[in-house]
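Got some structures for you, see below.
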Structure 1
Amino acid sequence: MEGGPSGGNGVLVYFMCADCAVEAARAVVSGGQIVREKMSIGQYGFITLIADTEGNMIGLHSMQ
């Protein structure tokens, strides 16, 4: 919404990838930032949270 704060107040979408740490590094090269480093979620794999250049948070999920 125009004029509203960016990030943190909406839906968090997760994208599946081969290795979330690798994709998070790609986001940083493109101007994004890592919000939460790769962490284990047990038998369900790993997640990383990144923010794009406009402050929108995106989740990355991988099994390794």
Structure 2
Amino acid sequence: SSELTPRELKILGMRFGLDDGVMHTLEETGEEFGVTRERIRQIQAKALEKLRRHKELKKVEDYY
């Protein structure tokens, strides 16, 4: 799916400080979700790729 899951949204929110103005580390975010920092990195990368694809798709839709 091209939509972000609630988990992906929360992870991006924590990582980029969108929730509380504090940019949390991979380690801190992993502790919050009970997973490793590597897993958070993977989820973050997948979520950002979804956003990039969505942006590219919008460009195509706007063209036509």
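Before moving on, here are some points about what is shown:
- Origin of the value -4500, where helix-only ellipticity at 222 nm (-39500 (n - 2.57) for each DSSP H run of 4 or more, over all residues; to 500) was derived from one of 1, 2: 1
- Origin of the derived value 4.4 (mean projected area of the Cα convex hull in nm²; candidates 1, 2): 1
- Structures 1, 2, by relative contact order in percent (Cα under 8 Å, 6 or more apart): label with the highest value: 1
Where a number appears in this text, it was derived from the coordinates with a stated rule and is not lab data. Because the structure is predicted, anything quoted here is derived from the model rather than measured.
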